[in-house]
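Colleague: So, here come the structures, one by one.
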Structure I
Amino acid sequence: MAKFYTHLDEGLRRFVGEQKVFFTATAPAEGRLNLSPKGMDTFRCLDEGRRVAYLDLTGSGNETAAHLAENGRMTVMFCSFSEQPLILRIYGRGRALLPGDGEWDELRPLFPRLPGERQIVLLEVESAQTSCGFAVPVYELKEERQRLVEWTLSKGEDGILDYRREKNQVSIDGLPAYPEGSRQ
């Protein structure tokens, strides 16, 4: 049965640390819901589970930042693919931190160095919920994909900046990803 929490306790933080993939969900007031898989050891629990953050890498779009700029609502889901089933959803209000933001300097050292770092998404946890996950299949991790790293390195620093200017400033629904003046 589902159980609700006001923050991530030690057991939930341990569960999060064991997972290799997580999913983020955001939605604007009007428009498309966005659901994205993430990985590469980019998620961290902060402040005894009252805040969480992940290092976001350059991608094909930037829906999460646009939705967070509009309304801040976000859900993060972790799902166990091991023998012990469990689903954890974290609900809260988030925002995208860019290099140069004060909190960026505080949080950046918590993550591995990865090419194409775009932003850190910081989520203030409002609640969390566990559920059984009994119907989720058991999988084993074969390896981390390196395709995003390879693609980013092939573009080079200037190429990634050009790509972000072209593809990551506005959501597919036309919402700005960043407040005016803070665009990448």
Structure II
Amino acid sequence: MDIVIYGSQYGTAKRYAEELANRTRFVLKSYEYVEDINTYETIIYIGALYAGGVMGMKKTFKNMKDCGNHRIIIATVGLADPSDKENTDTIKNGMKNQLSKEVYDKAMIVHLRGGIDYSKLGFKHKTMMSMLYKKAVTLPEEKKTAEVKAMIETYNKQVDFVDFNSLDSIIHEL
């Protein structure tokens, strides 16, 4: 059996997961409802970048017993442009802290561009984003990463960079 699992805070990663599950006819579940990751042959995890990591990914893969028996594809969803190598290198370094070396080395890793709607953020997240924004705008230009620049450009706006065509690389891999 094959599965698309998602970790989504505000819905963008879920939208990608739903589209991919629809195209592949794989089972679709939130990471919160996956009981035994080892029962699936192909595992596609689509997770939102959140607080320096990929939402739900660590919990999802922590009980994986043997990666050799699985095809693993992990897609991150964030605001910054996934074609920016510095951005993707930063994401991958964070992923190494959430996954075993075996899972990280086995996984095909893809980066997707998401979106944000500040009107849907909860008080805690709005406050956190406000503090991050105030700090980000004071950084010298050479210290602003792609992620920081994307956050500054989209602050307090509604933006949607979702592109379902970017799922083609995953489908091609299958």
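Since every read-out is calculated from the coordinates, none of them should be taken as a lab result. In this text the structure is predicted, and so the values were computed from the model without any measurement.
Colleague: One of I, II was used to calculate P(r) over Cα pairs in 5 Å bins from 0, in percent, for residues 76-163 alone, giving 3, 11, 14, 13, 17, 18, 14, 8, 3, 0; which?
Modeller: Going label by label, the one that fits is I.
Colleague: Can you say which of I, II returns -10500 when helix-only ellipticity at 222 nm (-39500 (n - 2.57) for each DSSP H run of 4 or more, over all residues; to 500) is computed?
Modeller: II
Colleague: When you work out relative contact order in percent (Cα under 8 Å, 6 or more apart) for each of the structures I, II, which one comes out largest? Display every interim value, and only then the final one.
Modeller: Details: I: 27; II: 22.
The structure with the largest value is I.
Colleague: Let me ask something additional. Suppose Cα extents along the principal axes in Å works out to 48, 29, 29; of I, II, which structure was it derived from?
Modeller: On the way: I: 47, 36, 32; II: 48, 29, 29.
Label of the originating structure: II.
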